[in-house]
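Here, each number is a calculation from the coordinates, and none is a lab measurement. Just so it is clear, the structure is predicted and the values come from calculations on it, not from any experiment.
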Structure 1
Amino acid sequence: MKIIPLVDDMCHHIPCNPLRKAHGLSLLIQHNNKTLLFDTGPSDAILHNSHKLHINLHTIDHIIISHPHYDHIGGLPYVLTQNDSTPIHLSPYCFQSCYYKLGPFSFPISHPTLLDNLYTDYRSRFHFISTTQAIDTDTILLTNIFGKDSSFKIKNNGKWQFDTFNYEVSLLIRDGAYIYLITGCSHAGISTILEKAIEYTADNYGPLPFIVIGGLHLIQFPKYNLGFLRQNEIDYLVTQTRRGVISHLYVNHCTSQRAYKKLKQKLGNAVTYLCAGQWAP
């Protein structure tokens, strides 16, 4: 099992061969002779970085979209120029118009037109995920996990609605004695997602420790490392790690540097910031 971020807000330094950092996330996952691409970042940065890392996007077996925000799907059109057959797994709710609301201001954060156009051009490759389902025996797409954050809204027929994040997909991979939980932004709350993963794992594999990788959205404005920290979620992660439910945390993207430093202070070597170009474990 090997995982490397192709896109992240931070970059691993490669002398004379610099990677491009971008606010977004894309993870390349190699497991059991399969290669998965989990999200695509916001732009063509994924092409630049995969080229610098000597990674061939044509060999990907599955593309998984965790949610429709621009920093996770903006790179999809560029990936598809390099790949002509790989299935794309995503929620049917990804075509919604998502916004971030701050007082009287609203900011679009999704790409419904982009997805509509890609669906028109690549319809046969879109595989919609309405319930938790397996790609293979040890690779599970985990969905139907709901949350609520009053700052995130959906615009439906001209009316504002709370965003329940019904489109969010996480990935579970069993590898030996561990379960990898891979998240895009954890908008529904990492505590809610992990509890669902614990329930699924107990029912299907028995109790196994988790390695958690991805964006955990532990701060209000992750792009700028500003705003309040989600202290309840941080406390939950600390408790579950000390209990042995979580074996290791590999955090990045919307987790934020401030939240990472808080976790590092409490958990030490049990938490790592995994930036673009850095392999884990």
Structure 2
Amino acid sequence: MLMRFSGFCLFVAFSIAASSLTLSVAQAAEPIRVSIYDHSDGSANGPKNLMKFLTEENGFKCVRVSPEEIRDTDILTKTDVLIIPGGSASAQSKKLEEAGCAKIKEFVKNGGGYVGICAGAYLATSDYSWSLGLMNAKVVDKAHWARGTGPVELEMKESGKTLLGESSDLVGVYYGQGPLLSPGSTKELPPYEPLALYATEIAKKGAPSGVMVGTSAIAKVNYGNGRVICYSCHPEGKNGPHHLIKAGVRWAAGIDELPAPVASPQKLSADSTTKVD
């Protein structure tokens, strides 16, 4: 009788352990809920490019959200990571209005993730009257923000290579007039950590040479209980490297498991003119 009871207890214990394991695996397999800002009529290239690889197959569940939805609904309560892609940061801020900007800051402060790409990186800085102030960063050479577009090379920091799953020291990526980031001076905000610097530059339209190299191209920081990562460049474009975005979104979602490293080419392919905004 005692042996039967002991066997029954072992069976119950095993069943509970197996159920817990199944539950934890199921929870781990839940896709990251990503909301992608879009105030266009659906024609904006940034959201379309992102949704091509931030798929459920890759562990993401994406929806487009309008500034009105952010401002007037509870959409951010159903979001793990908010992506603000390329476009015009000042226009994004204007359409979000003060209420929408405040809801984004509260979302991140309470543990949400923020990914800013080009315009979204401008918006995250603390350098403009319309900025969100999520990252203690200023923009270098604001007078020549429209300095031109084209392929550039990034110098990956060791921390950036580890976090973003990149094994190459120099990585080719498309640049579309994103902010040249450098440390800001807002006392209330912690310093950001640069993950990649610009190793080459774009200096067209009267922009001076020698300014862009060495500024931050990818940077991360914590804001309250949330995480912020900004890309001045466009890894979400046709030529990627897309894994830099996927790993950044996972980190912003609070996932600390490091991705397997991938070796990106130092130069983009010949077709590097894909539209990103």
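Structure notes:
- If semi-axes √(5λ) of the Cα gyration tensor in Å, for residues 33-136 alone is computed and equals 20, 15, 13, the structure in 1, 2: 2
- For 13, 42, 31, 12, 1 (P(r) over Cα pairs in 10 Å bins from 0, in percent, for residues 129-240 alone, calculated) the corresponding structure among 1, 2: 1
- Given 0.94 for Cα Rg over 2.2 N^0.38 Å, calculated: source structure among 1, 2: 1
- For helix-only ellipticity at 222 nm (-39500 (n - 2.57) for each DSSP H run of 4 or more, over all residues; to 500) computed as -6500, the structure of 1, 2 it came from: 1
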